[in-house]
1. Please compute volume of the Cα convex hull per residue in Å³, for residues 8-159 alone for structures P, Q and give me the label with the greatest value.
2. For mean count of other Cβ atoms within 10 Å over residues 88-95, the calculated result is 21.4, so let me know which of P, Q that is.
3. From P, Q, which structure was FRET efficiency 1/(1 + (r/R0)^6) of positions 32 and 136 (r between Cβ atoms, R0 = 35 Å, to 0.05) = 0.95 calculated on?
4. For which of P, Q does distance in nm of label points 7 Å out along Cα→Cβ at positions 248 and 272, calculated from the coordinates, equal 1.7?
5. Given that relative contact order in percent (Cα under 8 Å, 6 or more apart), derived from a single structure, equals 19, which label among P, Q identifies that structure?
6. -12500 is what came out when helix-only ellipticity at 222 nm (-39500 (n - 2.57) for each DSSP H run of 4 or more, over all residues; to 500) was calculated for one structure; which of P, Q is it?
7. Have a look at P, Q and say which one yields 15.4 for mean projected area of the Cα convex hull in nm², as calculated.
Structure P
Amino acid sequence: MITMRIKGGLGNQLFQYAAAYALSRRLEQPFQLDFALTKHMTQTPYRLDQLRVRETRLVSGGELPKQISRYKNAYINKALRMLGLRRLRCGNWVYWLETSDAFQKDFFTIQAENLYVDGYFQSEAYFQTYRQALLKQFTPAYPPDKDFAEALREIRRCNSVAIHVRRGDFHKSSHPFHYLLDVEYYRKAMAYVQARAEEPVFFWFSNDVNWVREHFGDAENMRYVSVKSAHGDIDDMMLMKNCSHIITANSTFSWWAAWLNEHENAMRIVPEKPYGMAGMIPKGWTKIAIV
């Protein structure tokens with residue numbers, strides 16, 4: 001049995017599920033998910049149950065060996081990563097820890113009857129083989145509401161370009177990947193699209209709409225998307241992935257919207273400055289330099 005630790009927001013949860021699914025397929029073992037938050041983790045909702053993911057069960061902390069709970073402790077976990085201790089024995093379990101920001105080739109060579117996997121796995125190299133299966137699973141398991149359906153119709157009627165601007169929560173973060181993108185990045189990205197796409201219409205998705213309006217206004221080819229629903233984060237991602245092209249933020253959320261996009265000639269534009277694992281940006285995506 002494979003048990004994958006689930007942590008972080010929707011984008012990171014998708015990375016972890018995708019890696020667990022791929023590992024399960026390759027090793028021909030079932031998998032389950034551990035969403036038990038530790039004392040020092042930020043509270044984030046579990047979102048995978050709103051998608052058509054393969055039926056998996058969530059395990060409780062009491063079902064796992066006590067040593068696994070110790071390894072999950074924020075301070076112990078950090079020390080293990082710094083020491084590069086990737087494979088740890090817990091009785092008849094193996095605790096496999098992602099200890100590097102680089103793709104770890106031995107991920108698919110693990111052999112254990114009971115395997116606990118802990119990491120972020122922010123690279124399509126872990127799961128690209130199963131893209132078609134994941135495209136089907138990463139769709140909403142609930143019916144669309146009126147706001148979503150109307151926005152989707154508008155997106156499909158034109159040469160739509162999703163633009164993701166993430167600012168609000170990044171203001172409070174000291175993490176080096178959570179840098180604030182400036183106006184120049186978005187202007188360069190928009191200019192890149194306008195030079196290559198006929199009559200593009202830009203659909204803005206942001207947690208700081210006031211900042212966007214202040215700098216980009218309300219031009220005729222601008223739309224500000226605000227879907228008020230019980231599943232706003234998933235709905236936004238689905239709308240973004242349905243656009244003809246996408247300009248992402250330094251965010252795993254819009255990374256997934258770009259990866260899930262199925263338009264044959266889609267432009268996927270990302271900031272050049274790293275914001276995740278080394279090699280996180282797939283070949284063919286366009287990087288825009290930022291200061």
Structure Q
Amino acid sequence: MTLYGVHAGTEGSSIEDVLAYWRKVESLGFGWISVWDHFYPIMRGGSAGSFESVASQAALAMATSRVRVGVLVYSVGYRHPAVLANAISTIDHLSGGRAEASLGAGWAKDEYDAYGLAFPGVGERIDMLAEGVECQGRHFQLKDASLGMRPAQPRVPVWVGGMGEKRIVPLAARVADGWDSPLGPSAEEFARKVSVLERECERIGRDPSSIHRSAHIGLVKDEQELRERFGTYGYTSVAGSVLFGSDDQVLDGVKAFERAGADQILFAGAVREGTEQLERVAASLNI
């Protein structure tokens with residue numbers, strides 16, 4: 001059964017608007033809410049940065065009562081994974097056992113540069129991601145480390161985010177409970193990534209059905225809004241996973257991703273865009 005959720009950045013919004021948005025999304029019946037891990041605007045029209053993501057995940061835990069709460073994805077270059085694990089364990093208690101954990105290799109070089117953080121080549125960043133999930137290796141070493149407080153859940157689900165077929169998708173198959181594909185790929189491309197994930201699962205003896213697959217879909221009124229909204233991302237890079245048209249056309253687009261192997265669909269955007277399109281798709285999906 002597909003889990004439908006919402007992934008929305010907080011950039012350019014007041015905290016009052018953010019809290020009201022989360023509560024509205026939960027009331028619509030969605031089962032997941034997450035934010036992104038960025039300090040500066042990444043979408044056209046953003047005039048201010050986002051609220052810090054660890055604090056936002058904690059606020060999300062307290063502002064809701066039913067949805068799964070997450071961040072997609074925490075950048076391993078911003079967040080020491082063992083310190084992050086302590087934060088998420090606390091958030092799990094705040095949420096009553098609804099927290100999700102995630103890591104990605106990071107890509108926003110301007111943010112790294114602005115904060116004086118090293119931004120090595122992509123190969124080394126993926127090395128850091130692989131080591132960060134298991135907290136061992138050249139970049140991360142622990143000595144007698146333990147969580148200050150165990151999470152409320154027996155196991156907090158761990159997600160690995162990214163599209164790389166050579167290392168990131170296989171890494172997710174080896175160590176994660178879920179693989180998260182960012183906004184961008186079409187249903188056909190998503191299906192191809194899923195096939196890579198499943199082949200790696202079979203290679204290592206893992207049941208492919210034991211790992212969740214999350215696809216991001218954008219919702220807009222028309223092609224003009226698509227071009228206006230996704231300026232920084234780039235129109236061509238996201239067009240395959242942004243839907244518009246009649247209710248039936250949007251529903252067909254969602255179902256295409258499900259047929260491609262997604263068991264989680266996250267409708268992606270920003271809080272400042274409001275919930276009009278989310279209300280429409282929630283009614284169409286009868287969630």
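1. Working: P: 144; Q: 116.
Going through P, Q one by one, volume of the Cα convex hull per residue in Å³, for residues 8-159 alone peaks for structure P.
2. Numbers: P: 15.5; Q: 21.4.
It must be structure Q, since only it matches.
3. Values: P: 0.95; Q: 0.75.
Going label by label, the one that fits is P.
4. Numbers: P: 1.7; Q: 3.7.
Answer for the origin of the read-out: P.
5. Values: P: 19; Q: 22.
Going label by label, the one that fits is P.
6. Numbers: P: -9500; Q: -12500.
It traces back to Q.
7. Numbers: P: 15.4; Q: 14.4.
Derived from the structure labelled P.
Any read-out appearing in this document is the output of simple, stated calculations on the displayed coordinates, not a laboratory observation. Just so you know, these numbers come straight off a predicted model, no measurement behind them. Cβ atoms are built from the backbone, for glycine too; each structure is taken alone.
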